[in-house]
1. One of I, II was used to compute mean count of other Cβ atoms within 10 Å over residues 41-48, and the answer was 13.2. Which one was it?
2. Here P(r) over Cα pairs in 10 Å bins from 0, in percent, for residues 145-264 alone has been calculated and equals 12, 34, 27, 18, 7, 2, 0, so which of I, II was it run on?
3. Taking FRET efficiency 1/(1 + (r/R0)^6) of positions 129 and 185 (r between Cβ atoms, R0 = 35 Å, to 0.05) from the coordinates of each of I, II, which one would give 1.00?
4. Which of I, II yields 2.1 for distance in nm of label points 7 Å out along Cα→Cβ at positions 73 and 121, as computed?
5. Identify the structure, out of I, II, from whose coordinates mean count of other Cβ atoms within 10 Å over residues 177-184 was calculated to give 28.4.
6. From which structure (I, II) was mean count of other Cβ atoms within 10 Å over residues 65-72 calculated, if the value obtained is 12.2?
7. If helix-only ellipticity at 222 nm (-39500 (n - 2.57) for each DSSP H run of 4 or more, over all residues; to 500) is computed to be -13000, which of I, II is the source?
8. I have 21 for relative contact order in percent (Cα under 8 Å, 6 or more apart), calculated from one of the structures I, II. Which structure is it?
Structure I
Amino acid sequence: MRITYGPWGETIDELADAARRAERAGAEVVWVPELYRSATVPVAALAHATESARLGTGIALAFTRSPLVTALEALDLDEISGGRFVLGLGSGVRRLNEDWHRARFGKPVAHMRETVRDIRAFWAEARTGKAIDLPGVYEPMRIRGYQRLVHQERDAIPVYLAAMGPMMTRLAGEIGDGWISHELHSPQYLATVVLPNLAEGLAQAGRPRGSLDVVASVLCAVDDDPAVARRRAAGTVGFYGSVRTYADFCAAHGLSAEHDAVLEAFRAGAAADGLAAAVPDRMVEAVTAAGTAEDVRRRILAFDGIADSVKLSPASHGMTPSEIRTCQDRLIALMAAL
């Protein structure tokens with residue numbers, strides 16, 4: 001099982017330093033999310049800060065850029081990193097796409113299928129000058145008179161898809177080079193819900209299981225006092241639990257009532273970063289790795305034999321920068337010992 005990492009940094013320099021330390025601690029991939037920063041620009045900074053770890057968007061929003069822009073940015077990042085780039089894409093939710101970005105959402109599975117098709121087609125033909133004419137409901141691509149005359153590191157870059165729902169998960173198995181879980185996850189959910197859906201997608205495409213990298217995200221909070229660790233993780237659980245997307249996931253863990261309480265607190269006016277008080281320890285324990293170093297180590301290793309890779313990240317929501325730094329330092333130290 002490969003160890004990968006999602007670093008935190010208040011500044012780009014701090015983010016790069018965390019990536020460098022994670023690489024030295026054994027992280028094989030460093031993932032950059034898209035929320036407070038873009039997903040793509042920080043990867044360029046991390047390319048200069050690291051030497052061997054692959055660098056991925058974990059994840060970039062697929063529908064807020066045109067497939068051509070995404071494809072071009074990926075080629076540039078692949079060149080900057082010397083062929084170490086991984087393109088991680090996710091659909092996001094309708095409200096995020098339409099209200100925040102004024103982007104078309106459509107039917108996300110069909111939209112994602114066309115987006116990935118276009119990106120790969122452009123990579124494959126960019127240097128040939130061959131016309132591209134791809135029909136589509138959401139992302140038709142018609143390019144004539146284009147030939148890439150600058151350096152291109154690779155004609156194909158790995159594409160990983162983030163997915164929660166069964167249909168998008170099946171699509172990841174069908175067309176993805178990898179699948180990435182959302183930040184809250186558990187070995188039980190991966191084994192009983194996710195893997196069967198990925199297997200269906202793989203079978204649909206006639207692909208072997210080994211062709212897909214299954215990446216389980218593990219939100220971590222390490223402290224000598226398990227109660228302190230759980231409270232630090234609770235803020236991030238509340239942040240993600242503030243959207244309905246997690247309803248089925250929480251129900252599968254017997255946490256529907258707890259999820260409803262988080263949603264109610266959010267509707268009542270609590271900030272998404274201020275929901276820790278609405279998250280009980282039972283919810284934290286089910287979907288994160290929070291506790292002493294040995295507790296967190298056991299939780300991470302529980303994915304061994306189920307996931308191909310784990311993406312470790314420190315708790316960060318509802319905490320001060322100093323507290324996040326402490327979480328990150330302890331997690332990187334734990335990675336080095338795994």
Structure II
Amino acid sequence: MKRTTLLLALVACSLAPFTASAAPVAPTGDIPAGADNFYKSNTVSGERVSFINQYKMNVVGTLYRPKGLRAGTHAPAIIVGHPMGAVKEQSSQLYAQKLAEQGFVTLAIDLPFWGESDGQPRNLVAPELYVEAFSASVDFLGTRDFVDRDRIGVLGICGSGGFSIAAAKLDPRLKAVATVSMYDMGAVTRNGLKHSVSLEQRKALLEKAAEQRYQEFTTGKGIFLNYLPAKPDDKTDPVTKEFWDFYRTPRGISIPKGYTLEQTQNRMLSSEVRFMNFYPFNDIETISPRPMLFIAGSEAHSLEFSEEAYRLAGQPKELYIVPGAGHVDLYDRVDLIPFDKLISFFKKNLDTK
């Protein structure tokens with residue numbers, strides 16, 4: 001998640017230590033038509049699961065199975081990754097349930113340092129560990145007696161689109177890759193949206209983040225960015241407002257245990273800049289001949305990343321544009337999300353019977 005002028009603002013602004021209010025006021029906002037982030041399916045069962053990655057950290061997820069799954073069945077499975085800075089309860093569990101309704105076993109995970117998964121400090125930016133979480137998910141699913149380990153795919157939403165691509169480059173066990181409203185967190189941190197950030201501005205951001213590390217080292221406390229305002233006003237840019245309408249209203253609020261509302265989505269600049277060394281699209285063509293599907297809204301501010309991934313990817317590949325949809329629309333608006341397209345893609349490429 002990035003706001004249009006985020007990097008410019010970070011260079012100029014003075015960042016203060018994060019201080020949470022004792023009792024945040026519950027925000028209100030208009031929920032758009034079709035939005036159903038907290039969807040609960042009647043035809044699938046869900047259970048909390050936990051498993052260890054190669055760093056000996058617990059990765060926590062929600063495992064969904066069709067209620068009619070017959071004993072002895074070896075079903076295809078799909079790992080679902082949440083938007084950057086979100087948790088599994090935001091968008092990914094919706095997708096996981098909708099896909100499980102079609103006969104797939106699905107696993108919506110919390111990335112390390114987020115939600116219920118291990119990792120300190122909380123909300124740390126750690127791309128390598130995010131990528132590893134997808135391979136650890138394959139380890140887990142591929143050792144379940146109801147999953148066919150040769151038919152495991154991955155779906156990454158927003159920032160997890162880039163993380164899942166990076167995972168698929170390393171892990172050939174991921175047989176089909178789909179992304180929705182993808183963000184290349186590396187490119188947007190280096191260059192901004194539409195290459196709006198200059199090299200000089202990038203270097204200034206790195207200087208600020210490096211200097212901030214001294215203060216964090218001395219005090220032992222992270223200095224958090226406030227990505228989203230307490231309440232938007234007429235000066236709030238459209239991209240920030242779009243994210244606020246999801247993450248700060250009843251439409252999408254999900255506050256993990258031990259968090260306050262203001263802590264959700266927040267990250268430290270000193271770790272945020274780690275994304276500058278993250279290049280998920282380098283060698284993306286090596287995923288071929290495993291298929292890739294990129295889904296994005298025609299009005300999404302992030303469309304450039306799906307277009308670039310599609311341009312660079314090998315065959316078979318498809319870029320599917322949802323007319324009239326913005327970036328966040330595809331998080332939860334079931335009237336716009338092309339579930340039929342995702343279902344047909346995974347059924348064809350995971351060879352469901």
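Bear in mind these aren't lab numbers, they're just calculated from the coordinates by the rules spelled out. Keep in mind it's a predicted model, so treat the numbers as computed, not measured. Cβ atoms are built from the backbone, for glycine too; each structure is taken alone.
1. II
2. I
3. II
4. I
5. Of the options listed, only II reproduces it.
6. For mean count of other Cβ atoms within 10 Å over residues 65-72, the value 12.2 is produced by structure II.
7. Computed on structure I.
8. Working through the options, I get structure II.
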